[in-house]
1. For which of the structures P, Q, R does the calculation of FRET efficiency 1/(1 + (r/R0)^6) of positions 218 and 346 (r between Cβ atoms, R0 = 41 Å, to 0.05) return 1.00?
2. For which of the structures P, Q, R does the calculation of helix-only ellipticity at 222 nm (-39500 (n - 2.57) for each DSSP H run of 4 or more, over all residues; to 500) return -13000?
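Derivation of every value follows stated rules applied to the coordinates shown; laboratory data play no part. Source: prediction; values computed, not measured. Cβ atoms are built from the backbone, for glycine too; each structure is taken alone.
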Structure P
Amino acid sequence: MTIINSRVKEVVGSSTLAITAKAKELKAQGCDVVNFAAGEPDFDTPEAIKSAAIKAIQSGQTKYTPSIGTIALREAIAEKFQKDNQLVYTPKQIAVSCGAKHSLYCILQVLADSGDEVIIPAPYWVSYPEMVKLAGATPKIVPTTKESHFRITPDQLSQNITEKTKILILNSPSNPTGSLYQKSELAAIAEICVKNDIYVISDEIYEKLIYTETPYTSIASLGKDIYERTITVNGVSKAYAMTGWRIGYSAGDEEIMSYVKKIQDHSTSCPSSISQAAALAALKQPEENIKAMCAEFQKRRDAMMTCIDAIDKVSYIKPEGAFYMFCDFSQLGESLEIAKRIINDVNVAIIPGEGFNAPGFMRLSFATSLERIQEGIRRIAHWITENSGS
């Protein structure tokens, strides 16, 4: 009889995989699939970054590095934090990992323990609660509302804190909602976390992809006390179209990060040396490519909103960041079933909200061309008309 670790047995597989697999299957069969399921930019990695990787290979930078990344890359990350986020971290406070997901996993392994509760506002990115379970802790899901733009309020946070509460996970801008926390909201949340001695894991991977004039705020920048209780997570995947390069990073208290190092010592050994060279080049690049990509995403967001506005039974909250629109399909029925029918009937891939703890909603990515956005929403609108009698 096979005996499986009890923590692993509790982990739920990604609910997005069935739709994604179906989209790939249909595409392989020659079907014209519109893919709104993508969780990555459709732009190519900029040439200067790819050239840096090629140069690294040619110059022999193909060996092990320190388990938490090269000193050059960690110094560049420290410069980025100070310039962009007004956060002062030393290289010893920074760990480079095999993607921001890996950073999050390692931090939770360090901080979360059996008996601890980790507050996760919902809708949430699908991996947060599963990572908490793998650390032996308990995810405490706090549902948010459309009225609060899917952001946890200070009152909600206070009401859900118990003697077991150890960590709050914040994701701004959010996957799946595109919601962005305002500075005043973060200040109120920070005050509560400091008062209750709660750690904050701040997932800022979509930081560069925002569509407001308000400057981005990192919660750790709001004072010494919250800085000491925050681990800030970011990476090069989204802003530089480098998802496959697998470089993320985190920064926080030096003792905490020393334990992240130990985990990586005995698991991954180090992130790819070649990808680290590429990430270093990315952080040294002027931000013209990011600004151009962000401007294009904003055009696509606006186009998707215009198309969806014409569908009576579907609504949304205007996304302020990332590249997702979180749409309310609840008037049409159960979202998992609707997503399956839409991919089968009109070859449009959308992600149902169940995996984000938001039944009735769908996540639509606008990381595709304007033409495909218009075509995909046209097909969805037609499907709704044909199947709802309106």
Structure Q
Amino acid sequence: MSSFINNLSSKLPTISTSIFAVMSQMAKDHNAINLSQGFPNFPVSKQMIELVSKAMRQGYNQYSPMQGIIELREAIAEKVSILYGINYNPETEITITAGATEAIYGIISAFVNQGDEVIIFAPAYDSYDPTIQINGGKSIEIELKAPNFKVDWQEVKNAINYKTKMIIINTPHNPTGTILSKKDMQSLEALVQDTNIIILSDEVYEHIIFDDQKHQSAVLYKGLAERSFVVASFGKTFHATGWKTGYCMAPKELMHEFRKIHQFIVFSTNHPVQKALSTYIKNPENYLSLPSFFQKKRDLFLEALKGSKFSVVPSKGTYFQLLGYESISEENDLDFAIRLTKEWKIASIPISVFYLNNMDIKVLRFCFSKNDETLLKAAEIINRIGK
């Protein structure tokens, strides 16, 4: 190997291939049921497929506007107004992105500078910290305590200082399936009052929330909305993760800075998919039906697991369920997850990968965004583990 290659330095020396890619490949290699990566195994709406195809036939196959097509941005503004009674300007305050991850990357890149601190809540979605690192920032991790994974707002208050540039929240929360309450949001609102802290509110599972709970979006709180980016995902909402289409909303001054970055990451996103979505989301039933749809899957999965040795705290949102294996094995969670994939033919995600220090709490994450046959077959396997 040449000295040139030997002398290359990595901007992310501790980061390897995403655990989601690793476990999904392992599931494929070992013919295991894949409840690891968060994607559905049931069809996308036939109407959506036809709308995308129609847009392609009509010639919407070239670049869309950098901000996203205005029809979709207007439809999003209308949806947000219906759901939350809040008005965003589709011209200046909404941008269509290549999925939520691109939005998150762009938001952090637009505002985080060398030496800035960003508060994240662990276990945290795995794209947050690497993006913060790439931009010279430092993640300040606030641990959510198992098994209920609630926020200690006094701990957050103690962590805020003059270096704090941003706080990232995620509700409903991946990987724990918890949700932030009205009291939580009010506590955060009070903490950032009279500061210059930006809020990144990752709300990609806003429509997947259970037990008649209401999603507490940052847009509902004036003191948060005025400083927040709200990130959403059409892929998660409409079972089409491979289309990689999402959006973010923010006051125009913040959005102006985000678009500077967005235009040089992807410039624009999938044009025919945007055309299809601009029609599809005008029918509120296409997203209002989702809580009931996914709660039935959660309940089916949990009912089928009643004979297992895993400990369970029912998910309150997202399509992920945590299962504790503390009474089954002393193995670390990565080794245990690998063994389950190879020997038991069931793939999951170890929770330690969502902590900066890889803390092992003997918990695995399982995705229940699958057809009923898959869930029942997976539960039958899980019920035999440790017996």
Structure R
Amino acid sequence: MTASDKNRPLRVFFVAGEASGDSHAASVARELKKLAPNIEIEALGGPKLAAAGARLTEDFIEHAAMGLVPVLAKLPTFVRIMRETRDYLIANPPDVVVPVDYPGFNLRLSRMLKAENIPVCFYVSPQVWAWRPGRIHKIGRSVDHMMVLFDFETELYEKIGTPVTHVGHPLFDSLSAERPKGNLRKDVGMAPNEAMVGLLPGSRRQEIRLILPELLRSAQHIYKTRQDLHFVIPVAKESLRHLVDDAVNELGQGLPLTIIEGRAHEVMKLSRVALTASGTATLELGFFQTPMCIVYKINALSKLVVPLLGIGLIGLVNIIAGRELVREFLDSKDRSKDIAEEALKLLRNGRRRKEVLSGLRNVRQRIGNRGTAARAAVCILEVAEKHRRNQK
């Protein structure tokens, strides 16, 4: 490397294959520009990265696909994009490549680039702790540095000798920045003495079909004991409304219940207790310090297979806590009475509620405070600068 090469601005190349990755990468790109105003940022990404000042080699987000059939239909496009991106980066090597999540595409590309001595600083580790933990060795060999969202992931990579940095979860930054759209309690017609109970069946059709009936049966049992409650179901999008309406018409009769489109985070924040599907919602509820019961429906055969797969805890707050901090009801049978019993304990100002609230505070601290994008930007610059120093 010549003296002029060492003096040129740092170049960072992001790879984001879906909308969430585009958003996370854009936040990091803005922080990079604050730290290094002359930095050059390119990306295989989408409109948010472009708006953050990245020069796109192609809009990758418009090709985003999920599910086996859609992915197979676009496979030739993905193969072309990967080949062209690899060739471009080999011909014009940046100081660091930052793949963001999207492991099916990004890990393959990472292996190709690392083989060419192009440093890879991967953002958002695949969930090796949830399934196929043995693949962490292959992942570790594919990257130069891993940026993880959860502190317990740090130890997993340290054990295999992969440099790793815990940057925290970008979700907490976005939740901190949100503002309520109105007075939700007033909008759903709650009396001053009523407490809200959130029913959160998820945002996928199959989740709603399987989980919402259990949540409504649980709500009926809860309401028999406590009439000073108001149940609220936030619907993620209008196309799911008919599924919620059908379930409520069948199982929600007599409940003080309101269905509201969107505003899920307001429901989470204001709920005294939430009954929720597993997934990101448990982490969001953890942020808002809302006690919860996690409900996951499986068939009888799956119940037998799950222990054999080594799957333990399913709720993110429990995985981070390292124990069943909040109860998980994973079953093929009707557990609504058990769910209601636990929810009633959490509604009261007793020992159980205090125990859960204390644990949720610890979970929130372990994930990290605001500033995830800034911490990621510092890590990326360190990897890029180290690579440049090592160039001869």
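1. R
2. Numbers: P: -13000; Q: -11000; R: -15000.
The correct label is P.
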